[in-house]
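Presented below are the structures under discussion, each in the form of structure tokens.
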Structure I
Amino acid sequence: MTPSTSQILSWSILGAVIVVLAVVAWRSRGSAGLKEAGASGGTLFLTVLPNLLLGFTIAGLLQVVLPRDLILRWMGEDSGFRGILAGSLAGTLTPGGPFTHFPILAGFLKSGAGIGPVSAYIAGWALLGVNRIVVWELPILGWKFALARILACLFVPPVCGLLTDLIFRLRQG
């Protein structure tokens, strides 16, 4: 599989950031700083690895279990505003972190999901995720704050989906 231009760009940016941070760590703490950074990064990698494996496994299974025509009907390019709403609602209701969601969404795109519904899903998950609201926001920040924020963000996922679709189509020519 050949990497895409966006993957190469992403890797190049990340590589440049690593080089800059390594130089700063070396200048401030010498080889001990680099060893500490490596150990810390390795520990984080091992902590996150199970989530990555589970997320990609779920994504692969969903590509097999969910019929392509179901994804096309509910979130495909031709699903229109219904697809935008379906993506917004699915993102809002689906628990989990980025290690789960982004592999699933990559699978949805591969199966024919539209850019707008996938973008609405991401916005719904990021802004209105029910799991996060119930577990974190309500108990810590209170229902008044949570309600005001939810109402302020309620229309963002569909608008984000519509605008992303429009921008993507305009860029395609």
Structure II
Amino acid sequence: MKKSEKTAISEEMSSKLGKLFEQELRDIYWVEKALLKALPKMAKNATSQELVTALQDHLAETEEQVTRVERIFELLDKTPRAKKCEAMEGLLKEAEEVMGEAEEGAMRDAAIIASTQKVEHYEISSYGTLRTFAQTLQLDEAVAILESTLEEEKKADMLLTEVAVSNVNNEAAWEPAE
């Protein structure tokens, strides 16, 4: 990066929006790192092979997303630091509870999908906001990085819907209630 580009980024990041952008970046960094721990647990508890594959594939994407967030910190000349995300912590805690309460099989798979989609919607919202902030701050490289991650999150959400609709929800609908 050229010195003039670095100076321009430094000036943009000293604005109130720049500070908020950095806070939100720390939040999503925590989210992605937490998901690196949560997704394998979800995959382990899933019984639908289609769901297991979707969760494992998204884990690989999440690893890349962590690297991308770190790249944005680097562009900002900042050290990557996570800020605990209370909202995501709550969503992940809820997912743990739901997995623990649901009987193994299609019903648990449906619960895992529901929990994972809540997480995906949080990420979609966060990455959309970060991308818009980056556009306003004229952080073009960050915009491109955030846009690619946002598209991955949207695809993950759509894939989870497909898994739910194609078989998991129907199987769960026919499981007798206790």
| query | Where is FRET efficiency 1/(1 + (r/R0)^6) of positions 31 and 111 (r between Cβ atoms, R0 = 35 Å, to 0.05) largest, in which of I, II? | reply | II
| query | In terms of distance in nm of label points 7 Å out along Cα→Cβ at positions 39 and 151, which of structures I, II is highest? | reply | I
| note | Value 13.8, calculated as mean count of other Cβ atoms within 10 Å over residues 79-86 from one of I, II, is from structure II
| field | Which entry (I, II) yields the derived value 27 for relative contact order in percent (Cα under 8 Å, 6 or more apart) | value | II
| field | Ranking I, II by mean count of other Cβ atoms within 10 Å over residues 87-94, the structure that comes out highest | value | I
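Any read-out appearing in this document is the output of simple, stated calculations on the displayed coordinates, not a laboratory observation. Remember, predicted model here, so these are calculated numbers, not experimental data. Cβ atoms are built from the backbone, for glycine too; each structure is taken alone.
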